[in-house]
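Each value in this text was obtained by applying a stated rule to the coordinates, not by laboratory testing. Worth saying up front: this structure is predicted, and the values here are computed from it rather than measured.
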Structure I
Amino acid sequence: MERKRGFEIAKGYEDKSINLPTRKTKYSAGYDVEAAEDVIIPAYKSGQKPTLVPTGLKAYCEEDEFFMLVNRSSGPKKGLVMANGIGIVDADYYGNESNDGHFFFQFYNILDHDIEIKKGTAIGQVIFQKYLLTDDDKAEGIRTGGIGSTDK
């Protein structure tokens, strides 16, 4: 079978009983992702950085694809909002040298008390997408690291 897109366990999480994401219904767009560890997300204070929640996962896709990290519909009701609204993860993030392509969800807690996320709790979804190029596209850069590395 030709590999087009899918999930794998990221380095360092091979023995942590990580579940690969699944779609819950036949017509679901998103693959449900679980937290790889217990994490406390503190109540929001001005100037606070978002809390990174590890997934223990990496995902691969075709060169003209990316995947989105999106919040669950119940996330804001539980006080969790994604710091970046949605996360866009490029195909060349997979297997990068600094973190093997391990993707995280970034959350703020909008409640007035800390929120504990337990390992195995569904925290978000991954949706795979194709993208288009402009006629004059000339991108030739090569990714050299993980989160934020395209700015370097």
Structure II
Amino acid sequence: MFKVGDQVVHYKEGVCEVTNIGRLDIRCSDREKEYYTLKPLYNAGGTLYMPVNGQEKQLRKVISSNEARELIADMPNIDILNVNDEKRRELMYKEALFKNQCRSWVALMKTSYIRKKERLAVGKKVINVDDRYLNSAEKFLYGELAVALDIPKEKVREYIVKKMEP
């Protein structure tokens, strides 16, 4: 499905480069299977190994620049995650994060941001769960948009805000 040099999105690490494809000589690996060797773009010390078969939701191609621009233009129309139960909220955040889809990350970010704003407006503390998942979603989304749009990751938020201005 992928080849060496491809940039892919891993459901737990974000954007990675495929650096090798083949069997692994590692004790815990199935020596009959082929694996992708992945190098995360934004985690210099990490290396991942994913079986070539059976990784449909865990690994996908980075969106194109056109898809990135369309996503940003459509951000105002992406619905928030609608859940009031705190225990269910964390489960919904986790599901949104691990869907490995940009639209789900945007929904999570919008939900968390709105909750944060509402809580601060009435003098309540920000909930750690909201911040933790917001940070993860931003890390994944901004990393992918940076690659898709060929801009530095640190400039993605600014780019999005600029595109949202009337």
Structure III
Amino acid sequence: MISTRRHLEHASGYLALGMVKEATEEIALIPPKDWALPEVLAVRIELHMARKEWDMVVDFGEQLARRQPEDEHGWISWAFALRERNMIATAKAVLLEAEPIHGKKSALIHYNLSCYFCLLGDQTEAKRRLHIACKMDKQWKKAALEDEDLKAMWDDIAAMK
């Protein structure tokens, strides 16, 4: 009998290769008693993101964030899936809830918050968040200049130092 860890390794490998069908089959072999384990939730999130099954990502992302709040992956995936469902204000609320835990070390949380604030029309806060993200990791400026969520601020971003 193959262990859950092995099934996860196989599923992750398949996902890395873009073999979504095979990853789905591999995850289906995981015993139901292990479905709520954080490492299983994380791989299930990746699978459903690859399949663009946003409702499933919302569900598994929230479960992972609640079970393991110190892992930013659950929070970010949960918020991203909400954004994909055009629930921007709710996505923003999820990341604001995660901020006390991850805000000092996660440029991605600030970057995504910048996107959500921009989409909601608060460019002042969007610029502030993007500045924080870029201060933590300069690569976010380049990403921002190509991100449709931040299109309303592209001129300002280009001029940012």
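Couple of notes before you dig in:
- With helix-only ellipticity at 222 nm (-39500 (n - 2.57) for each DSSP H run of 4 or more, over all residues; to 500) derived as -14500, matching label from I, II, III: II
- Ranking I, II, III by Cα Rg over 2.2 N^0.38 Å, for residues 50-97 alone, the structure that comes out highest: II
- Answer label among I, II, III for the case where relative contact order in percent (Cα under 8 Å, 6 or more apart), calculated from the coordinates, equals 12: III
- Given 25, 16, 14 for semi-axes √(5λ) of the Cα gyration tensor in Å, for residues 2-73 alone, calculated: source structure among I, II, III: I
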